[in-house]
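Down below are the structures I want you to see.
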Structure I
Amino acid sequence: MKHIRLGELDVARIGLGAMTMTGVYGTQDLDEAESIRTIHRALDLGVTLVDTAEVYGPYTNEELVGRAVKDRRDQVVVATKFGMISHSGRDTLDSSPASVRAAVEGSLTRLGIDHIDLCYQHRVDPATPIEDTVATLAELVSEGKIRHIGLSEAGPDTIRRAHAVHPVTAVQSEYSLWTRNPETEVLPVLRELGIGFVPYSPLGHGFLTGTIRSLDDFDDAWRRNNPRFTAENFQQNLRILDEVQAIATQADATAAQVAIAWLLAQGDDIAPIPGTKRVSRLEENLAADRLHLTDEQLKRLGNLTPAAGDTHNEAGLRTLER
């Protein structure tokens, strides 16, 4: 698989998001053995970046990833995230220095590793200056407990302020054919500063795989409460999928592969992390590394109108910095 650089960190240009392995989209078909096989197969096929977070589960996702990479640590860039579970008694986002330290120690224990390769602030904490959070992360870098610092869903000003304290290696935000928000302000700042970009949900929470054509095709609470999956917006958003599938037919590929290949074509500083818990889906996603879309196909995809509806429900939107 082709490699890129996120700041000073070398990674394969398609990573693996582990979030769904512990039930964000429902628990009815969870299979830990298959999830671990999926992580192992990813490493066999050249994936290096595996993404988790303390809040996934909570905590159980890191434990699963830790079991999977136990004997293959030298092959994996382990990324995890802190700040959405309070470690100091607060019921809100918490990236205070004490909470950051507690979170990192907990993640190291659950993952069974002696350092985190890429440690993200999961969401910006409005109650803690970003300078204080990043200064603590910089101390943890000096102590050898983390190697690289990342931010998730941070706005341009926060990115600049954080990077002024310690180099930020990567920023993670939702980005796909149906979520184009980072293009106007975030990506230009990242490229100015030499920071890599890690798109999460590059397949639109499964929508861009082409397997969801009806509201009856999913029953998990997360998507049921997401504005883009409500009846009116869902029907509008099928138009995006129809265009993606038309290009997939032309390219002798799947809709998922087209969606990922489009992202890869947006720059050599972008490493999407499509999530899956099945080997078959993993292999399908990684085949996008070999898919070449024509200039005309890229233009058609780039001209698509982004999805109708907000990316998150009201509670989720309040955690995003814009």
Structure II
Amino acid sequence: MKIRVLGSAAGGGFPQWNCNCANCRGVRAGQAGLQRRTQSSIAVSADGAKWTLVNASPDILQQFQQFAGTWPTEGLRGCGIESVVLVDAQIDHTTGLYMLREKGSPWPIWTTDPVFEDLTRGNPILHLLEHYCGVDRQPVPLDGRSFHPQGSASLDWRAMPLLSAAPPYSPHRGNPVPGDNIGLTVIDPASGKRVFYAPGLAEVDDAVFDAMSSADCVMVDGTFWTDDEMISLGLSKKRARDIGHLAQSGPGGMIEQLSRLPRHVRRVLIHINNTNPILDESSAERAALTAAGIEVAYDGMEIAL
């Protein structure tokens, strides 16, 4: 199984277009140890030839240009991506679908029922695509059954509901329902290897910890360093957990949760907000992650299991 990180940043990317925080100023100035990042998305493949896209970032055209696995190889039009799996209905995970409208046949798009509802009502992007390529919606089961998206059909995909948050436009925003946000376990039956992917994660409950412990690699929420990060910078009145993210530091934070995993599990943070000090490779926070055996995802990162 092969995994390609197409984008590793949270919504807005890095640098964010209107942000003047120290990180964004530094990366614009070319400061050493700061690397530009596009918004969060990965691609998964069983053979390295055909791929499944997980989340369609607004930066998807740039991401495809930088990844040869997506380029057409036969005929006048084509793409190495054969289907799309969405873990939620957030803008930074779905609006890239607009850029994929030139496909010559309906896109197989795998979603839970709540996400499908959000993308046909609150933000009806799937209805819009019917005027272009069309949509072949495929339901993602939440009962532990495997599903097999096109492009990686030989792999076993399993979804589990997560405690996080629906988009602000969703009718579920203040009343979450199972399936607003999911974590994905992808298993290669040939090798038995598995990855757990959850870019939006507000709490590590027993079920989530079991899924993480059973994986060979976890790619999980790296949005904020502290729970009050946006408040302390004067950028928001909401804590990380209020918008569906578990901060890395502090009691019960992601560092502490990841430290409980078996030693063989590879630990990778993804979906990193532009304000997070871990983006600075020379920071004390980045050193703390390194000491804990935790990696920070970057655009173009490749993982083979």
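Determine which structure produced the value 23.4 for mean count of other Cβ atoms within 10 Å over residues 34-41, calculated from the coordinates; the candidates are I, II.
Working: I: 18.9; II: 23.4.
Only one of I, II returns 23.4 for mean count of other Cβ atoms within 10 Å over residues 34-41, namely II.
If Rg and Dmax of the Cα atoms in Å, for residues 66-233 alone comes out at 17.5, 52 when worked out from the coordinates, which of I, II was used? If you can, show how the numbers build up before the last one.
Numbers: I: 17.5, 52; II: 16.9, 53.
The value was obtained from structure I.
Can you rank I, II by mean count of other Cβ atoms within 10 Å over residues 90-97 and just name the one with the largest value?
Across I, II, mean count of other Cβ atoms within 10 Å over residues 90-97 peaks for II.
Given structures I, II, which gives the highest value for distance in nm of label points 7 Å out along Cα→Cβ at positions 26 and 258?
On the way: I: 2.5; II: 1.8.
Largest calculated value belongs to I.
For the read-out distance in nm of label points 7 Å out along Cα→Cβ at positions 10 and 74, a value of 1.4 was computed from one structure; give its label from I, II.
I
Starting from the value 15, 37, 36, 12, 1: which structure in I, II was P(r) over Cα pairs in 10 Å bins from 0, in percent, for residues 122-209 alone calculated from? Walk me through the numbers on the way to the answer.
Working: I: 17, 46, 28, 9, 0; II: 15, 37, 36, 12, 1.
Source structure for this number: II.
Going by distance in nm of label points 7 Å out along Cα→Cβ at positions 106 and 226, which of structures I, II comes out largest? Spell out each step's value before the answer.
On the way: I: 2.5; II: 5.0.
If we compare distance in nm of label points 7 Å out along Cα→Cβ at positions 106 and 226 over I, II, the biggest value is for II.
As an exercise: helix-only ellipticity at 222 nm (-39500 (n - 2.57) for each DSSP H run of 4 or more, over all residues; to 500), calculated from one structure in I, II, equals -11500. Which structure is it?
Numbers: I: -11500; II: -4000.
The value was obtained from structure I.
To test your reading of the models, identify which of I, II gives 13.2 for mean count of other Cβ atoms within 10 Å over residues 98-105 when calculated.
Working: I: 19.9; II: 13.2.
Clearly, the read-out refers to II.
A short reminder: the numbers here are calculations on the coordinates, not readings from a lab. Owing to the predicted nature of the structure, the values given are computational and were not obtained by experimental measurement. Cβ atoms are built from the backbone, for glycine too; each structure is taken alone.
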